[in-house]
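Colleague: Before anything else, here is the set of structures, which you'll find just below.
Quick note: the coordinates plus some simple rules give every number you see, no bench work behind them. Everything numeric in this text was worked out from a predicted model, so none of it was measured. Cβ atoms are built from the backbone, for glycine too; each structure is taken alone.
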Structure 1
Amino acid sequence: MMPRAVFLDRDGVLNRAFVRAGKPYPPASVAELQIAPDAVDALTLLRLAGYRLVVVTNQPDVARGLQTRETVDAINAALAAALPLDEVRVCYHDDDDRCDCRKPEPGLLRRAPAHDLERSILIGDRWRDIEAGRRAGVRATILIDRGYDELLPHEPDLRVRSLTDAAAWILQLEMEVRA
């Protein structure tokens, strides 16, 4: 039986995104990385419930020449050292590359090792995350609503304010399934 996962976007979910003109941007360095205060506790609860915790993140600034892959990898390593994550999957492409891993495409969620997508959940903070989850066929999509100035082509299954709220909903869903 394939494991189930909670797929997590990085910037705006696990760490602070820097919002300029209503649009979120990633930290520019490890020094700017600010992990969400509730991340450790929320992720620990999800891990104890039997979920693999897999980060799925677009980092197009590498393809655009605005960021180095080494810096993105260092930020991911700092997150992995601080949080109970199982895996980090990164798309370094821009839209022009037309890859299958850049969200909203579902490639990062479908990449090996495989997970039981019908029993998995995606948590994101942008429309690209929600759409990738829909296209991959996950059980549910959760939007952490940060109030960005962008439209959602499709509504998530749930809107919340924090990772703690998302984890609580997932755990409640688990209790309902077991009942």
Structure 2
Amino acid sequence: METTDLLNQLGIRHRATTAYRTLFGLGFAVVPVARAGLRHENAAVRAYCCALLDHFLVPEALGEMINMLRDPAPQVRQSALHTLACDRCKQGTCRPVETEVLPEALRLLNEDADPHVRAMAIEVVGQYVHTNPLAERALVDANKYDSSCAVRKKAGWYTPGGSIHRRTAPRPARKARE
């Protein structure tokens, strides 16, 4: 089956899982197909392509992933945020640059109407909580003022004193032996 056909099947609910698994099995060879799928008319296809790139992200696709944060479909924005935040899924070592991804993640955390998108934005913003005061301030504000109790709770994990904040805190440098 052609990769174009598989790409289109991602938008058909009862065929999407099989098509996704087949495309996933291509490994990094799926990257050009997934990048093309980011421009597909069907939001489900775009979200699945973000999920594929989550596993096979390459530097050339980072700009496209950041652009997906402005997609009209919440499921696509959420999937793109996950791709930009998650190291666990990656088979490559590609990471977004803070100056490119943090402003968009902050915008979504503060302005997006969908609470699932705001919750996923917390994971991106949370990566910079120890090094960027804007990230810390945004998380503290989300913890106090977000309209969703789930978003408030998740933001609390990343704010100073929260479980994820403590776990990801930089360790003090060890003193050199003399």
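Colleague: A value of 13.2 was computed for mean count of other Cβ atoms within 10 Å over residues 30-37; which of 1, 2 is the source structure?
Modeller: Going through each structure in turn, the value belongs to 1.
Colleague: Given a computed value of 9.8, 27 for Rg and Dmax of the Cα atoms in Å, for residues 126-165 alone, which structure among 1, 2 does it belong to?
Modeller: Comparing all candidates, it corresponds to 1.
Colleague: For structures 1, 2, which has the highest computed value of distance in nm of label points 7 Å out along Cα→Cβ at positions 38 and 70?
Modeller: Structure 1 comes out on top.
Colleague: For structures 1, 2, which has the highest computed value of distance in nm of label points 7 Å out along Cα→Cβ at positions 22 and 150?
Modeller: 2
Colleague: Here is a follow-up. One of 1, 2 was used to calculate percent of Cα pairs over 30 Å apart, giving 10; which?
Modeller: 1
Colleague: If you don't mind, there's one more thing I want to ask. The value 25 for relative contact order in percent (Cα under 8 Å, 6 or more apart) was derived from one model only; which of 1, 2 is it? Before the final figure, lay out each step's value.
Modeller: Working: 1: 25; 2: 13.
Derived from the structure labelled 1.
Colleague: Now for a separate question. For which of 1, 2 does helix-only ellipticity at 222 nm (-39500 (n - 2.57) for each DSSP H run of 4 or more, over all residues; to 500), calculated from the coordinates, equal -9000?
Modeller: For helix-only ellipticity at 222 nm (-39500 (n - 2.57) for each DSSP H run of 4 or more, over all residues; to 500), the value -9000 is produced by structure 1.
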